[in-house]
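The data blocks that follow each hold one structure.
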Structure 1
Amino acid sequence: MIVITTDPITLERAIANFKTNQTPENARILIERLQDNTYYLLLHPSLLEKENEQKRMEIAREVSQGVMKDIPVLLIKTETDAGTILPVFTSRQQMAKYPGATKLDAIQIPFAALYLQIRENPKIGSLIINPEGNAIAFARDQFLASFSPSVPSLEEREFEAGSNLHFEDASRQLSPLSQKAIRKAAKRFDDIQAIWAAKLVQEDGKRTWFFVIDAKNHRPDGHSAVLEAFLPTVGLREANMAYAGDELTAGIEKKFAPVYKK
């Protein structure tokens, strides 16, 4: 039997659960949701000045291409141990709560880009997620040590017929950068017709990315280039892949919309 679910715990709920009860299980779920989510950063107010219009357009183009170096974001200077704080938002609704946010421009980035932004900007002493909501904060060193990305790899999984597997629709968790990477890689293969993205929920509750590829040919070496293009965008190491057309993937193909279709 294959069970399909579509309503995983959101990052906002994971933060609230962890702050209420800091159990190892709630910490694990929080870490997973942090890595799955996309984020909004406010750009520095100076970019709204007329003379910086060209620079703002260049930044928008660089961000769309996944380049995060030297992006002038809004920072909050303090005299506390937290140092200079980077405000981070999990949604536009959370961002709208921040004083003056409606008058500023913002960029949306995946977790991997957020990690790089903090790593490459030594001015950032800490970050606070949803500062006007159910906030959670991380010191710079704590964040970098906890979420250091590893080298990407692909795991092709095989399951016995009748396996009891749980899948969640993960297409909404794909950032624009992730979708672009998947589609660009898929176009390299003339035989790929469609790709679906899901999360495989394992017995211990851990969720891993699971991609289903509909291809005319089941290549001996797989179509791993698609997943290898995707993994760096989320800062993760592993993803699972299966081909369309068997009992295992039927539920995903019927219930979830493809993230790529030729």
Structure 2
Amino acid sequence: MAGASTRGDRLEYPFEGEFTSEAVFIDFFYGLTDRLDMGLQVAYFDQVYADATRDEPPSDAGFSDIRAFVKCRLFQRPAIFTLKFGAKVPTGEFRNEDGLIPVGEGQWDFDFVGQLGRSFWPLPLYTNVDVGYRLRTENTEILRDPGDEWFLNVEAGYNVTPRLLLLAKYEMLRGNPSTDFGFFRNRSQIKRITYLSPTVSYALEDQLMVEAAVRFTLSGRNFPAGHQLGVGLSSQFDAGSLLPTPW
């Protein structure tokens, strides 16, 4: 466990804990103008936590919280700069059980993000930087406000071939203290995490991608410290191409 103490020490967990999550994400995008986009994400999770202390591992499966967002591109030269506003709607089931990571979190979240991206063509290289603030509201079922968060995501990608892309992703999150029972400021539950993820992406077809990544924990507090292995398959299509062509 990364940071079970107040100093953020890495502590060993002696019971062979393992978390497995399988997920399907469906994203919908609609361009209102050439500068303004809106979107919606629906996610389905099937996740299990197991360790040596449990005969029956706690698990949960179902649709998670819906996420909606609006993006506005302010300029695109010499780099693309976009402002993004997002909202997480507590539509997923929240189950308050010991050892269980539920599919829903039980509260509204609001994201305010600045996004900067730059292509270095003719080099087959790009970089993206996201800096954001997440306003988190109270989960009224358990009277707990998890605390607002600052986050930073940096990504750089290089096309080795037209189909093969190598990426490096850096993720950092810094959370504020939670507020429990409406008044108790709980600094022991402050969450902090920093990840580095080497990633390989390969285009099987024009709109079909497979991706594999290893997520290394560089530092943290109140987060699992083990390495994470991820494999994903993604595809996309233009819904407009499915509409009949007018005469």
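Since every read-out is calculated from the coordinates, none of them should be taken as a lab result. Just so you know, these numbers come straight off a predicted model, no measurement behind them. Cβ atoms are built from the backbone, for glycine too; each structure is taken alone.
With distance in nm of label points 7 Å out along Cα→Cβ at positions 22 and 102 coming out at 3.6, pick the structure among 1, 2 it was computed from. Derived from 1, not from the others.
For helix-only ellipticity at 222 nm (-39500 (n - 2.57) for each DSSP H run of 4 or more, over all residues; to 500), the calculated result is 0, so let me know which of 1, 2 that is.
Checking each candidate, the match is 2.
Taking 22 as the value of relative contact order in percent (Cα under 8 Å, 6 or more apart) derived from one of the structures shown (1, 2), identify that structure. For relative contact order in percent (Cα under 8 Å, 6 or more apart), the value 22 is produced by structure 1. Have a look at 1, 2 and say which one yields 14.8 for mean count of other Cβ atoms within 10 Å over residues 46-53, as calculated. Comparing all candidates, it corresponds to 2.
Between structures 1, 2, the greatest calculated value of distance in nm of label points 7 Å out along Cα→Cβ at positions 134 and 230 is seen in 1.
Thinking of 1, 2, which structure, once FRET efficiency 1/(1 + (r/R0)^6) of positions 54 and 142 (r between Cβ atoms, R0 = 30 Å, to 0.05) is computed, gives back 0.20? Only one of 1, 2 returns 0.20 for FRET efficiency 1/(1 + (r/R0)^6) of positions 54 and 142 (r between Cβ atoms, R0 = 30 Å, to 0.05), namely 1.
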